[in-house]
Structure P
Amino acid sequence: MLKNLLQDDPDYPSLLKEIPKSPTLFYEGDLSSLKGPCHAIFGSRAASNYGREVAFQLARELAERGFVVVSGFAEGIDAMAHQGALAGGGKTIAVLGAGLDVVYPREHYKTLKPAIRENGLLVTEQSPGTPPLPQHFPSRNRIISGLSYGVIVVEAALKSGSLITAQWALEQNREVFAVPGPIESRLSEGPHRLIQNGAKLVHTVDDILSELPMLPKSEVVAKKTEDHYNALDVEEKKIFSLLSMKPISVDEIVRQLKMDSGSVLSLLLSLELRGCVTQHPGKQFSRRSSRQEALS
């Protein structure tokens, strides 16, 4: 059932009260989602596989640590952020740029929307029946950042709504984070510009938590990953610590760690059998993503 939330309502989020012209919200779902510490993840609709994997992993790990993940319900990075939070057993908030009864985007209406309604919250300042007009999305973006302690940009072009959201976050005195990407990708230009201008570079979820000391740290952690790491020997830990979500070649691992290729290949095989790493074409390796663990 569609309801609205006014600024004087006791359930109205305190962070959103801080922004100018705090909006009345229409909502569906679990209103208690507004009680947890919120963090936003967003980015390009035309995301790469790398960007999708990173968004899913960060969202899942934030959810596992007690955060509510906020995003904009769009294709690409936004959708992966919502899905990652749900896979992590947490809650997620989708901020829409249209009325809640409007079928938009069509791809999410029958699957993702019911999942969020059941395990999170759908909100908008647009009244029922309002179509997704272009002028509604900058306003939606200010709500995404307004609800959150910080925002993470995963992939974005220089002229994009994601950078508008990051600008809103700065004006609202929120923490801004950005995930670096391949230098040849157009979608890396936005995050790299933010990093050049002072945004915190994100390599792991711990980079986010270290910048939010005011928040209580959840006892819930990514247990499977920790157990894997603790079971590794010294040489395996060296390789695992070097790897990220972006595949790198065996030659590059050899060069950086100054180990012989035979030993590196043997250790990588051991890590792959333990479920810690994924092998890609061309003898390239990356960490096994949380999304792959969720699907296995």
Structure Q
Amino acid sequence: MRILRRHTAVPAELRGAVIALGNFDGMHRGHRSVIEMAREMARARGAPAGVVTFEPHPRSHFAGDAAPFRLTPFRQKARLLDAMGLDLMANLTFGPALAGRLAQDFVAEALVEGLGVSHAVTGPGFVFGKGRRGNGYVLARMAEREGFGYTEAEAFVHGGKKVSSTEIRVLLRRGLVAEAADLLGRPWEYEGRVRPGDRRGREMGFPTANQALDGMLHPAPGIYAVRAGVVDGRTETWRDGAAYIGARPTFAGETMLLETNLFDFAGDLYGKRLRVVFFDRVRKDRAFHGMEALARQIEKDCDRAREMLAGLGGYPG
């Protein structure tokens, strides 16, 4: 899959694509149904298949001081799109210039002149352009005028519920990671570099890989049963583990961190990328009276996490 950072100078072999247009934060079941629709249309026409999305997420531009909300960082989104067999990902930079562009101008400049799309697909309710005045009606009118096709997909329903990134965020903030996974179609995960910590976990016999939840949604504080993949180039080494999200109230902490204990692992992870995949919540966060009491509880938490993970089969890829 080719990743384009702008809509200009598009390679000839990628022009005429059928594209799915949207933010696709979460890459949940509903998003994938829109993207699969575009991919199948492209295959039927013998055209390239791709997505047009934005980075950073437009919501970050308009509400920069809001609580972290991102479900899927760029690297993970690109990996998931590539696994779907797409030909291109046009990842357009969202800033003041794009935010101030009229919807009609965006369609004419980016989709028509730049990418030369043959058909565009969006989910229901997609809005874009200055003042969020662009919508399915505008796209349909522009498509008719400019000579490309447009389809607005119907809302995707799973288990009797309409799937949305908003609902998934609500579930994760309540610690309901298994329920969120059902709407996502896979367990939620966080990926980032391991940074040095204060080594308290090592002192208690449970060394952890520490990561800052930079810009990402914060699930409810507590202990989770996870699987963690150490990323080394194109290879990944997976281990079961127990992860903690919280501000460490036992030690009067203030900054939210993700700390993961990888079972049966010994090695230096500083500076490496780590994928942490959340399967279930072991317990809520709480303060303990000192390190000894906390260490006893962590041992119980790890035993419980092992039980939760025992019947899950293979590792994520």
Structure R
Amino acid sequence: MILLSVGVKAEVELAKSAGLEIGATGGVKTNGRMESSDPDIYAVGDAAETMHALTGARARIALAGPANRQGRIAGANTAGAKLTYSGALGTSIVRVLNMTVGFTGLNSAQATKAGFSFFTSLTRDHSHAHYYPGATPVMIKLVVEEGTGRLLGAQVLGEQGIDKRVDVFATAIAGKMTVDDLENLDLAYAPPFGSANDPVNTAGFVAGHIARGDISTVAPETWQPDGEFLLDVRDADEVAELGRLNGAVNIPLGELRDRLGEVPHDRRIVAYCQKGQRGYLAACLLRGRGFENTANLRGGYLQARLNGW
């Protein structure tokens, strides 16, 4: 299968011939009232340049949701209202075969371009309670502002329940919520629909640990190993079945307390497991036993493999 993602370009020839100003993004430049450079002409939808709700930068976001809300505002204003469009987050979702991916806010590249200082977190959870039949994996990446913990963006991947998690994150961004707020969101729970700690809460827990400096982490998409002691804390059968990262030493988490003599004090220790949770627990255990220079590999072995390790 060949997938071509070539983007979309606005058709603005009529606007140009009418003398309207075209913005830097190729759309008809508008103000908050959706007026073009001619106040008697309004522009909305895919051909209109508005702004990004997070950055305030000029943006042309070709999505049906923003287009409809812009149309409502323009229509009301032509009838005498004074409504203002606050911009779009670009919240979107798509299904590819049996997988669904959703996105809202900024990704890492966009956050960098906008000048934000940020970190990312990666979590893997279940779409609903793991013991209830039919649960499938849900992977969440958050983009979080350094210092404030404010949520800047989220990407969610899986087979089930992706839409409702993306919508929660979009609402959180619009409300200028932090990852601490995500930790305490009171979301609907019953075993067929979610977990007592929803994947949204779990993403907040992990990002909150990073934001507060509770534990050091390394990002598999950017980290370059430089002499660290790579500690694989998965069980031996997992390692035998799936392999290990190059140079890693396997000490299962359940045996770590009794095998601390095998862990060096003079090197940085990067712990990892399958998804990230046991690696975090191992890093906490080691720090409690005097190993100060420890870190957890975000997303664990699975994410490291996805990033070409």
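Numbers for the structure displayed
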{"read-out": "Origin of the derived value 3.7 (distance in nm of label points 7 Å out along Cα→Cβ at positions 170 and 194; candidates P, Q, R)", "value": "Q"}
{"read-out": "Distance in nm of label points 7 Å out along Cα→Cβ at positions 242 and 282 - highest-scoring structure of P, Q, R", "value": "P"}
{"read-out": "Comparison of P, Q, R - label where distance in nm of label points 7 Å out along Cα→Cβ at positions 58 and 106 is highest", "value": "P"}
{"read-out": "FRET efficiency 1/(1 + (r/R0)^6) of positions 154 and 274 (r between Cβ atoms, R0 = 25 Å, to 0.05) from the coordinates reads 0.35; which among P, Q, R", "value": "P"}
{"read-out": "Per distance in nm of label points 7 Å out along Cα→Cβ at positions 26 and 266, the highest-valued of structures P, Q, R", "value": "P"}
{"read-out": "Cα extents along the principal axes in Å derived as 64, 37, 36 - corresponding label from P, Q, R", "value": "P"}
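A short reminder: the numbers here are calculations on the coordinates, not readings from a lab. Given the structure is predicted, the values throughout are model-derived calculations rather than measurements. Cβ atoms are built from the backbone, for glycine too; each structure is taken alone.
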